Structure 1
Amino acid sequence: MCGIAGFYRGDVPADRALIETMCARMRHRGPDDQGIHLDGSCAIGMRRLSIIDLAGGRQPIANEDESIWIVFNGEIYNHHELRRELEAKGHRFRTNSDTESIVHLYEEEGEDAFKRLRGMFGIAIWDTRTRRLILARDRFGKKPLYYAAGPWGVYFASELKCLLGLDIPYELDREALKPYFRFGYLLDPETPYRAVRKLRPGCSMSCAADGTVEERRYWQLPPPAESPPPGLSQADARLRLRELFDEAVRVRMEADVPLGAFLSGGLDSSSIVASMALQSNAPVKTVSIGWEESDLNELPLARLVAEKYRTEHREVIVRPDCVELIPRVLRQFDEPFADSSAVPTYIVSHTAVESVKVALTGDGGDELFAGYTSARKLENFRVFDKLPAFARKVLAWSSAALPYSAYGKNYLHCISRPRLIERYFEYNYPGHAFRKNLLEPEWMLPADEAFLEGRLREYLPLDDADALTELLYFEARANLPGDMLVKVDRMSMANSLEVRCPLLDHKLAEFAATLPHSWKIRGERGKAILIDALGDRLPAELLTAPKRGFAVPLAAWFRGPLREYLRDHLTSRSFSERGIVSPKFVDYLLDEHERGRRDNHGPLWALLSLEQWFREARL
């Protein structure tokens, strides 16, 4: 695991001091080593977190004649298999690292090589034969890769902070920021700056010295199936799912450093710990965190799993004095980011790294197996499909006529939407009424239908898809790389910890996509087939426990120890003068939350994150 950076700039000789500065800004991603390669106007560099081949895996790594050089962030889980194949073709290896397999595979297959890689990665390859810089990102976007391309050339890095202060324009991208007020993150490939973009998951890019780039997609997640594949029974599917799951866990247990797992007490992380324990000769190291607030505490469930598999278990109780971490946590994202579960993710990473250098986690199960409660609640909105157009207009008019403080206002607007997927977005994210009151008019997104057909089009399947298919596809294509994986990457790497996600193994994910919704959702319970396949390994109490999520008690903190900090930011002159939000409505949200009339901790955290980013960016 590493952080990578570099540039390719016309006829300008590569500047060692510049690439060293870019690498230094992400030292936390790789505190063990640094490597740099310069060639003409191209420079590539990396910071290394040593996981495999500790002595011999230094980067950059080249092929036999040094015509191809690579810096690489991630892990390739099929590198042994690839190595045997490449050695049979005559390639000579100098190291035992997974990085070197990519170099020789690229020699053989060019950009098609990325289709063969099983793992997570951000890759930069300098090809002296074509004088092209090649970038690639893994299928789900577990590893980040930012770039800026223009007349100044091409710059790239694992973190946005590495690209600041360079000879590229830093104009604020207002259009990119608008979806933040709905989803709490920026949609790939956008960033807060017009000139900087993210390479899309499952894509590679060829870059020339004049800043021209050619992007190509090598993989895309198939839309979730609405009916089972021919000849596949549920019994066969459960068996195959169990085999793929265990294999995905097994290949992610390779490391030359201590390895463990996050154990939340939920189905996904508990199943991973069970699989690790069944495939390991030594006790699994596990880490769990809990809160003083009992309704958010899953420690008892996690403890049941730890006791069943006799793990080396560690628990941490988080108390409100951790609020001093808030600025430190928000600073790691380099852009506005509103998922407050970043706080416990940071804490569990900080705790885990005291005993392990690699941790497996359960991310991805909800997106692939319909685990979120929103997937089931979506079905409740189907009853409104048959509402006539005039009834929808009446509902929309009634919603608009009610004051914001009226209970039911947002719900009326939600059920007035013609498409079920629109109702989902209204229900699951800040709704139209909220955004209309909060934002100045120029910061509002287009109407729902125009937004779905415009900005969200690439994240939704074909027009004739069922709404549940659209929902699951959106969660996997947009929410997973934009929110969940960003949170896990930034919080773990801020603590120099590598995190691996077995449920996002692409072979497992492709199989999950072939399974129909009816096998994933049973009554009010999601992930049904996953429970059928793996549930016999888990304590019975865990299988019937309600889903809690990785929440943080922000509602209480915003009325207590974080109250002044929050008000200092959201009522500041700098925040109000940005012309983005209504200061009067922000005051209303603060007052309403503090009086306990309504829980506004979600939008208040989003606004705090936004203001913190503006201050860090000095905009």
Structure 2
Amino acid sequence: MADYTEIKGNRIQYLDSDPTLTSATEGQVWYNTATGTLKGLTQIKAWSSGGSIPTATNNNGSATQGTQTASLSFGGGNTLPQTIEYNGYAWTTSNNLGTPRYVIRGAGVQTAALGFGGYTLSPNGYSAATEEYDGTSWTAGGSLPSARANVGSNGTQTAALAVGGYPLSPGNNTEEYNGTAWTAGGGYPIALQDVAIAGPQTAALGAGGISGPPTGGQTLVANYDGSSWTALSGTIPNGQNRGQTAGGQTHAVVFGGNTTAAGPPNGVVTTATNEWDGSTFSITANMATARQSYGGAGTATAAIGFAGDLNPGASNATEEYNSNILSPVTGVWASSTNLPQAHNGSGASSNSGTTDAAYIAGGVTGTTPYSTDTATEEYNGTSWTSGGALSTGRISAGGAGTLTSGLTWGGYQGPGVSDNTNTTEEYNGTSWTSGGNLPTAQRECYGDGTQTASIFGGSFTGGTTSNAATYNGSSWTSITSLPGGRFGGAGAGSPSAFVLSGGAPNPDTLEWNGSSWTSSGNVPLSPIFAMAAGGVQTSALFYGGESSGSLISNTFFYNGTAMETRSSMAQSQATDNSGDAGSCLAIGGGSPAISVEEWDETALGNITSSTLTTS
């Protein structure tokens, strides 16, 4: 057996500290003399949960060239005509297939997909139909030469591959689609169904599949050059079939499926993920849920799988695979000191506050609905102490400013003749005094700014409004209304540069430049009500809130153009906030909650080395 010197051409390095870790360091080994440890750098390979699909299903088709942030699922065992799109966080429904079916196969991307073959229930039978999706709706394309299901597939909408399938007649067929019609390609080395196909029409990989009883799952691996298939010496372990694949001819992953015979009871479903390096399959990280016959897409380093047959039962789970030497962390939430008592719906110091000098005021502090409070709690980065009480108890009020120069406005006082309030109060770090009243009594009128320069957009006055106004330290002035009414949106910035996102019923993102509103990049998960926000217009963090009746823990970063995902909070909650985009507090929230979490944007993606041990 070759030793390290023969393989690498040099001896293991003795270093007094770990080297600078980059992609060039991958595979290197060194001895850290300071810690007395042998260390190396290897890839992190793992599956993680994504957003669940609305209805559990199996035997669904997918846009195989899609990505983790733009996937497409269509058809399926109990969702025959359904089309749903994934944005990296959540699935949304689109227009149905023209021909409802399951065991359908696909190709392409979310905005240019292809669906073909499958089995229909009315009338019962196999289908030769091909349909093309443009990101909105399906239209008929050229039919397959023969009706069948369980086809191996990949490629694009205008250059797709269909391999084998059932019924097997002859079963090793390869057909190529050119955007209009299917034509015959080179025959696969054996007749089979459910073969995993990776890559484009002119450079594809085929692996596994089922050749039918009694032989069952196949271990064959083959390459396609656009005209003919060549069997390779490599094999896929356990005859893996009915799984999903991502990647290309020289680097691919095959994941899930089953590892035994075809037909009822459909074998043993597996969590196995096998990675192909161009010549050999090797086992990598397992999926969380064993499944077969489901949708998938992506690359060999960033794959996605969704739905599936659990044998028995159907799945609504989405899982995402990542293989990277970089730890995919762009900031983290960490637990901070809990509140003295649970709070929800409090006004809070906003982006002018800091994580070691913050306050919240009012809100609900007990379990009685709408039992508003006047309490103020002050935070010094380590502990909470009581501050001066509000004159008017309120929930769902706007808040801005700092611990020693705070502002709160509007809000809900509780059931009664004057449910909402138009009062504004200013805080000096010790006590609250009256400020200029709002033009109208309203609540869920969230915004941002300082005690002398604040802004909000949208509110609830008994109905949704498009109200927007700014505060100058003594009075409120109405500004141009929002393009559409909303309440419960979150905002960050100042009266001259403000970003507003979320709310109901119009959750889109808007920017204010001091004179007009314009649309910008939306939060991927929609709708979200009562998020918290911190930062400025070009660098804002949005987090927590409520979506579809459930509290959420999602975090998003707005870069001035688009929303990016960030690590979720530990607790799902609607939140009160303080701080800027790089260092925010999530305070209380929920129903109500006592927890406090702190965001640190400086904890960016990093490369970590591993200590090597002997056995």
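Laboratory data are not the source of any read-out in this text; all were calculated from the coordinates shown. None of the values given here were measured: they were computed from a predicted structure. Cβ atoms are built from the backbone, for glycine too; each structure is taken alone.
A few notes on this one:
- For the set 1, 2, ranking by mean count of other Cβ atoms within 10 Å over residues 45-52 places 1 highest.
- Which of 1, 2 yields 0.70 [FRET efficiency 1/(1 + (r/R0)^6) of positions 493 and 589 (r between Cβ atoms, R0 = 25 Å, to 0.05), calculated]: 2
- Source structure of the calculated read-out (helix-only ellipticity at 222 nm (-39500 (n - 2.57) for each DSSP H run of 4 or more, over all residues; to 500), 0) within 1, 2: 2.
- Computed 5.7 for distance in nm of label points 7 Å out along Cα→Cβ at positions 13 and 229 - originating structure among 1, 2: 1
- Value 1.00, calculated as Rg/Rh (Cα atoms, Kirkwood Rh), for residues 381-556 alone, assigned to which of 1, 2: 1
- Given 19, 16, 11 for semi-axes √(5λ) of the Cα gyration tensor in Å, for residues 437-540 alone, calculated: source structure among 1, 2: 2
- Kirkwood radius over Cα pairs in Å derived as 26.7 - corresponding label from 1, 2: 2
- Structure with the greatest value (metric relative contact order in percent (Cα under 8 Å, 6 or more apart), set 1, 2): 1
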